[in-house]
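Visitor: Listed next: structures, encoded as C-alpha cells.
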Structure P
Amino acid sequence: MIDIRKWLFAIICPPAAVLNKEVGTIMLVGLLTALFWVPGVVAALFILFQDQLERSQTA
C-alpha cells in the first residue's frame, strides 16, 4: 500500500521521506536537496519506489 505522507514528504522535504533508512542515505538525499532540490526529490522518490517494489515482491 502506498503511504501518501512519504510521497508528499519526498516532494516537499526529501530528507524527511527517507528518515527510516541508513544515515548515509539520509545524508546523501540531504546533500542533493541542499544543492539543487530537484536531485534530492528524484533520489527520495527513487528510494521510496524501490522500497515499495521490494515490499510488494515479498508479500
Structure Q
Amino acid sequence: MWSVVKSVLAALLGVQSNQKREEDFSSGRPAAYLVTGVLITLLFVLVLVFLAMFAAR
C-alpha cells in the first residue's frame, strides 16, 4: 500500500519517472490507485479549507 501512496503523491507533484508510471499501469490494480488518489486529493482540500478557516480568524 505504501508504494501506491508514494506513487500517487509523486504523480500529483509531477515528479514521477516514466519508468515508474509504466510499472504502475502494468500492475493491474487501477482501483487501488484511483481510491488512493481520491482520498489524498480530499485530504489536501480539507487541509486547505482548514488553513483558510484558521487564517480568517
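Visitor: A value of 1.4 was computed for distance in nm of label points 7 Å out along Cα→Cβ at positions 18 and 34; which of P, Q is the source structure?
Guide: Working: P: 1.4; Q: 2.7.
Derived from P, not from the others.
Visitor: Please compute distance in nm of label points 7 Å out along Cα→Cβ at positions 10 and 42 for structures P, Q and give me the label with the greatest value. Before the final figure, lay out the partial values.
Guide: Numbers: P: 1.4; Q: 2.6.
The structure with the largest value is Q.
Visitor: Given a value of 0.98 for Rg/Rh (Cα atoms, Kirkwood Rh), calculated from one of P, Q, which structure does it belong to?
Guide: Working: P: 0.98; Q: 1.13.
Label of the source structure: P.
Every number in this text was worked out from the coordinates using simple rules, so none of it is lab data. These figures come from a predicted structure and were not determined experimentally. Cβ atoms are built from the backbone, for glycine too; each structure is taken alone.
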